[in-house]
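*Asks:* Next up: the structures, one after another.
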Structure P
Amino acid sequence: MKTILFQGDSITDAGRVREENAKTYGLGYPTLVSATLGFENSNDYKFINKGISGNRIVDVYARIKSDIINLKPDVMSILIGINDVWHEISNKNGVTPEKFFKIYCMLIEEIKEALPDIKIMIMEPFVLKGEATASTEEIPDRWEKLEKGAAENAKMAKKVAEKYNLTFIPLQEKFNEAEKITPQPHWLYDGVHPTPFGHELIKRAWLDAFKTL
């Protein structure tokens with residue numbers, strides 16, 4: 001049986017149950033992925049969701065031992081990067097793109113050293129204009145900063161994937177195209193956190209990438 005680990009921030013967390021050996025994986029794409037794979041291959045996979053709301057890349061790195069290496073996953077996906085931008089705009093506690101890349105590289109190198117056979121998928125951070133991302137009187141350039149920062153971290157995430165020959169899952173363009181069909185907030189209810197339909201979009205991209213491992 002292979003262990004699949006979902007790692008990231010609130011988009012992955014999605015209200016997951018914190019109890020050990022929980023059989024539910026939150027209200028987001030990890031549950032949708034596990035439903036499809038678990039239904040089609042009932043005895044082949046064990047699923048673990050360790051996403052934590054509010055996490056930045058430095059927070060994921062801080063729990064590399066307990067929430068990644070000690071779990072010994074065969075496959076892991078990581079979706080991180082929007083809080084590194086958002087937290088800087090909100091409370092000056094973000095992570096620059098350069099540091100984002102540096103810490104991400106440290107994370108991957110240490111994981112691969114401990115678990116040389118692991119398959120890792122790097123997921124692209126994304127953002128759309130919404131209630132939590134639009135500019136306001138208090139922060140008149142919030143949208144511009146978020147859009148630029150998300151794009152910079154997306155480039156860095158792709159750069160990490162290319163450096164270590166990992167699978168990269170593009171998501172921003174998929175949400176951009178989806179928005180042309182059905183406008184916001186159909187996909188990301190506040191511009192950051194997916195609706196059920198947004199999680200379905202992520203799930204489909206995740207499974208497409210998983211098939212190539």
Structure Q
Amino acid sequence: MLLDVLKKNPVVPVAVFRNADDACRVAEILLEGSITVLEVTLRTDAAYDCISRVAERFPEIATGAGSVLSVESLQRARDHGAGFGVAPCIDPAVAGHAAEKGFPFMPGIATPSELSLALATARIIKFFPAAAMGGIDYLKAITAPFKTFDYHLVPTGGVNDGNYLQYLKEESVIACGMTYPVDAALLEKGDFGAVRERVSRIVAGLSDR
């Protein structure tokens with residue numbers, strides 16, 4: 001299921017919401033641009049409510065929970081309607097629990113050793129923080145020894161409108177996680193016009209590639 005979602009949505013908007021109304025406004029904008037995936041990070045008290053509201057009002061959007069750092073937060077996200085989970089790191093307990101429950105889960109990696117560990121339970125893996133670790137050149141370097149493995153990477157962290165298309169050209173990359181179109185500063189100001197403009201720009205870039 002998650003694989004199909006990412007094949008259809010090569011950009012995954014990653015958002016930090018302060019309230020569920022903002023989350024629903026963003027969901028509407030994403031649907032206008034035919035983006036049907038949204039990662040809600042568990043960084044605010046409102047995050048779980050945001051997941052519930054978006055999942056309920058916009059069932060056509062695959063609503064995921066980001067920054068999942070414990071078994072408890074994973075289970076709570078599931079209970080609130082999350083369709084998948086994402087972590088910035090690889091925690092075998094969390095990844096194992098997700099696998100046991102059949103819950104789509106994307107662990108995060110930054111090194112070859114972590115990639116090897118993640119492959120024990122996952123085939124869709126977050127590469128984070130992509131830009132800070134060295135970007136596309138580093139991604140190529142750490143994936144080179146794993147050419148015979150069947151997996152997909154989702155680079156996140158410093159991926160923006162100036163480089164996401166380059167990441168998507170890489171064979172191992174199925175999608176990019178991006179805060180750029182749903183930037184927290186824009187949401188804080190309530191500037192949904194700018195959010196709509198950024199989403200449109202990203203979608204146009206995908207159409208032209």
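*Asks:* As an exercise: mean count of other Cβ atoms within 10 Å over residues 76-83, calculated from one structure in P, Q, equals 19.6. Which structure is it?
*Replies:* Computing mean count of other Cβ atoms within 10 Å over residues 76-83 on every structure in P, Q gives 19.6 only for Q.
*Asks:* For the read-out Rg and Dmax of the Cα atoms in Å, for residues 20-91 alone, a value of 14.2, 45 was computed from one structure; give its label from P, Q.
*Replies:* P
*Asks:* If semi-axes √(5λ) of the Cα gyration tensor in Å, for residues 124-187 alone is calculated from each of P, Q, which structure is the one that comes out at 25, 16, 6?
*Replies:* P
*Asks:* For mean count of other Cβ atoms within 10 Å over residues 28-35, which of the structures P, Q scores highest?
*Replies:* P
*Asks:* Figure out for me which of the structures P, Q the number 2.8 belongs to, where distance in nm of label points 7 Å out along Cα→Cβ at positions 84 and 196 was derived from the coordinates.
*Replies:* Traced to structure Q.
*Asks:* In addition: Here mean count of other Cβ atoms within 10 Å over residues 36-43 has been calculated and equals 11.8, so which of P, Q was it run on?
*Replies:* Among P, Q, the structure yielding 11.8 for mean count of other Cβ atoms within 10 Å over residues 36-43 is P.
Bear in mind these aren't lab numbers, they're just calculated from the coordinates by the rules spelled out. Quantities reported herein were computed from a predicted structural model and do not represent experimental measurements. Cβ atoms are built from the backbone, for glycine too; each structure is taken alone.
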